[in-house]
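Structures follow.
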Structure 1
Amino acid sequence: MAAEPAIVALHCEILRARPDVNNVAHFHYDRATVFTLAEGARLVPVKNHAIRWASGIPVHDDPAHVNTAARGRALAATLGPHFAVQIRAHGQVLVAESIPALFIDCVHFVENAEAALAAASLGKVRGLTADEMASFAKDLKRDKHISKLWAYYSGRARALGLLQDWNV
């Protein structure tokens, strides 16, 4: 019998700690990871759909692979009630209620990191204020937004011959 993939600990421990989420994504997007490499740099919401991370994007200081239950629990503790966590010098973890929601959150996370990094090259990054995020959140219909973008992206994938047997 083959050994379980090392990454199982990351997913399982987060799902144990967060019964409010059903899906976990772990990825390595360097243009977001750079925010964990410079002293005082933080990835903050700069684009409207980044309000998903209004509560913050904590940084997990241990850059090691999360390949044990203890490391998974430590990462879950850093994530806490948030919807994203950066792993210093390593990557990101996002959590959401469904596969479509998680996918769309990943798209927005990457877009936000790109915009923040571009803004940092021009000067001091001006993140969204709490009032701006609250105002946008009041008008956002998350389910409708996710459904619309999921239809777009999954439609593109199906047109390329992917996802033919997926039912999500």
Structure 2
Amino acid sequence: QTQKSELSNAIDNLVSSNSRLQALLSQMEDTCRVVQENAQRAKQGLAERFDLLYAILEERKGILLEQIGKEQDEKVAALRALAQRYGERLQASTELTDTAVRALEQSGAAEFLLASKGLITKTKDAAKASLGEERPEPGFEKMDHFTLSTEHVEAVLAKMA
């Protein structure tokens, strides 16, 4: 009888223990489900934040690239206009040189004297004008003011946990 009673108590304890284990298992499964849901929300939130950062970076990149392109176009246009003026002056100077050489080759003294007086003034003026040609400022070609320092942002991103 005592053994039956002991066995019955042991069975009751085991059943009670099994009930607690079953409750713990259910709680663990619920906790696993909550962990998975929370992780999914965290992943989604993180992905959204990074997508926003990418969008902001792409927008700024586009603006900066547009500014660089605009300045490039302006500088190239200014240089081409200046080169065209140089070319026109060179053409005029070459024509003046040819005219002056022909004047030197003229055989008549009177013809030479008439032509040379104006040519001397024109050739001197043309030579002086070429010395004062407009030139781009030193460093005009540089574009290094468009540099972007990202070290601080890189350090912040590297520290993200």
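Here, each number is a calculation from the coordinates, and none is a lab measurement. Everything quoted here is computed from the prediction, not taken from an experiment. Cβ atoms are built from the backbone, for glycine too; each structure is taken alone.
For the read-out distance in nm of label points 7 Å out along Cα→Cβ at positions 39 and 87, a value of 6.8 was computed from one structure; give its label from 1, 2. Derived from 2, not from the others.
Once FRET efficiency 1/(1 + (r/R0)^6) of positions 23 and 119 (r between Cβ atoms, R0 = 30 Å, to 0.05) is computed for every structure in 1, 2, the highest value turns out to be that of 1. Here P(r) over Cα pairs in 10 Å bins from 0, in percent was derived from just one of the structures 1, 2, and that gives 7, 14, 12, 10, 10, 9, 8, 7, 6, 5, 4, 3, 3, 2, 1, 0; the source is 2. Here mean count of other Cβ atoms within 10 Å over residues 111-118 was calculated and came to 18.4; which of the structures 1, 2 was it taken from? Value 18.4 for mean count of other Cβ atoms within 10 Å over residues 111-118 corresponds to 1 out of 1, 2. A value of 67 for volume of the Cα convex hull per residue in Å³, for residues 95-142 alone, calculated from one of 1, 2, originates in structure 2. Starting from the value -31000: which structure in 1, 2 was helix-only ellipticity at 222 nm (-39500 (n - 2.57) for each DSSP H run of 4 or more, over all residues; to 500) calculated from? The value was obtained from structure 2. Assign the value 57, 7, 5, calculated as Cα extents along the principal axes in Å, for residues 7-46 alone, to the correct structure from 1, 2. This value belongs to structure 2. Quick check on the output: 28 is relative contact order in percent (Cα under 8 Å, 6 or more apart), derived from one of 1, 2. Which one produced it? Answer for the origin of the read-out: 1.
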